[in-house]
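The structures considered in this document are given below.
What follows draws every value from the coordinates through simple rules; no lab data is involved. Computed from a prediction, not measured in an experiment: that's the story for all the values here. Cβ atoms are built from the backbone, for glycine too; each structure is taken alone.
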Structure I
Amino acid sequence: MSIRKGIVFFLSLVLVLILALTGCNASKQSSKVRLWEVTHSIFYAPQYVAIYEGYFEEEGIEIELYNGGGADKVMTAVLAGQADIGFMGPEASIYVYNEGKEDHAVVFAQLTQKDGSFLVGRNPEPDFKWENLKGTTIIGGRKGGVPAMALEYVLRNHGLVPNEDLEFLTNIQFDLMAGAFTGGTGDYVALFEPVGSTLELEGSGHVVASIGAAAGDLPYTAYAAKKSFIEKNEELIVRFTRAIYKGQQFVKENTPERIAEVIKPAFPDTDPELLAKVVKRYKDQDTWPDNPKMTKESFERLQDIMETAGELDQRAVYEDVITNKYADQVINE
């Protein structure tokens, strides 16, 4: 082979490799996912593990993460096409389904199985009893949201009827609740971590009880997308679910300290010791399931709680709102 032909052959080979690599990169870029989360919390540790341990990257997915500041806002983004996948309470999907929308949101993976909020009061209460809340004012969360309904469920289980035995505020936006409390509104507020513990460190509040522990198992936070998006992107949904499953397994198998170390980039302003403390608090109350499936039994229990709160006129069909097709696939691999 002449030198000239050799050079031409070499350049051709380089061009082929460049085109191949470009094709790979284009494929990865096509898997960019706009993920809107209901709030930013240590409560969602398996998700951040999946991000920072590189599980999404392994699946060829680039996550664009947005804080929606409430399930209603996240669902609006999903329906409007601003979000590819919404991370929120399943109740949002139930509401949309009951509106009769054909292209409604379908839940395909569950991340948490307990309420992630804690009741914060103005004073330490080492001997706290739920019955002692009679006559007080509680900032409970957005009306119709699972945080408020789960807290109402706990109160009723202890003989307290919201807005009869105590004042139950549901008119304050989810991401403004802590500010309202520190500004002087209410005697108690339901907050996610690390906000609750941060108020405690600042001396402006004290965690007195775990709402999650009191409410019991509940399909609390899950991933949903429009039915049409799932149907057109099944392979992507499988890869996304696989990354979440890996995150759940990591959390199951590792210590709070190790988990805190991995998710630290998601909470750069949070003290590492506090981060590990909160992770341990969540892990000890069995917050995270081992896999992303949502059972029919837990879904119906959620609807029971919604009915008790007076927020559900018609029950949704489990098979229409929930799919375990992709969770089963990644679990059985």
Structure II
Amino acid sequence: MKKGKASIEFRKKPRILGASSVVGSKEGEGPLGKLFDQVEQDDKFGKKTWEEAESELQKRAAELVIQKAAVAKPSIRYLFAGDLLGQDIATSFGLLDMNIPLFGLYGACSTMGESLSLGSIVMSAGYADYVMCLTSSHFASAEKEFRYPLEYGNQRPACATWTVTGSGAVILGQEGGFAQIAGITTGKIIDYGVRDSQNMGAAMAPAAADTIAQNFKDFQVQPSEYDKIITGDLGKVGQRALLDLLMDQGYDIQKQHMDCGLEIYNMEVQNAEAGGSGCGCAAVTLCSYVLRMIQEKTWKKVLFVPTGALLSKTSFNEGQTIPGIAHAVIIEQVE
């Protein structure tokens, strides 16, 4: 059922049957380390290149979630997946052997929200019995794609975020499961004129604020409707901007807000500047921590809002600004 200007409330709510998370060594050393399904100490994952390593991340996450959800691979109708690399090559090569029809997505770091949204629409409409939603990022491949190869040895400012090496995957089904997707709010492109590619939090915060406020308006709710309002990877800088932007609109979410980029690393010990970022940041935090809290009935209902910065090295080098986008997914306990 359409709600307001940008939202859908599902009458038939897709169920989350299983979730998997595979991460690198730095993520395994963080506060959520014990919650991840797999922690790989070799950040090249046994491969020759960083890009191949990211493909291996997706492959492992996909294979693992099939096992955890106890779903036969031929039963999965569609894959909704993407990554940060040009032409989604981590996804293309990582999921090549899955032999499942693929919708390749790009929403920058908001891709997990986009994949869950589109997968839920297909499920609720009855076009599939099972779908898989996943995404990934890798610190080294992302630095090479958007900034400088690691060999360059450039200094990183305090406002920079550290791209998470990780992949998260979810399988949605029609029945059963331990959580369900109640609705979505699709974000629009928001551009406040930020040009600093080392400050993703500032670029993405306005989009997060816009989507969250739209969710409140479309569903006619207040922040207290949710146990947690979870952004993807705003970090220290973006979190402050988000809270201020929403306060200006009359919404105080300080009690409910949590940012995956601030949860995944120990900010006092690990060198992660302003926090974590990347497609994998929101995905692995969702699949390891958020869904566990729902399954254990600690949280009843959350608003999951991965955030993305829509830039490329071409647009940046040509002097373009960095627009942002955020997609919101309402996840709740199974009734």
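141 is what came out when volume of the Cα convex hull per residue in Å³, for residues 133-324 alone was calculated for one structure; which of I, II is it? The structure behind it is I.
Please state which of the structures I, II yields 4.4 when distance in nm of label points 7 Å out along Cα→Cβ at positions 125 and 317 is computed from it. Comparing all candidates, it corresponds to I.
Quick check on the output: 7 is percent of Cα pairs over 38 Å apart, derived from one of I, II. Which one produced it? Going through each structure in turn, the value belongs to II. Can you tell which of I, II yields 21, 14, 9 when semi-axes √(5λ) of the Cα gyration tensor in Å, for residues 69-140 alone is derived from it? Going through each structure in turn, the value belongs to II.
Consider the structures I, II: one of them gives -9500 for helix-only ellipticity at 222 nm (-39500 (n - 2.57) for each DSSP H run of 4 or more, over all residues; to 500) as calculated from the coordinates. Say which. So the calculation was done on II.
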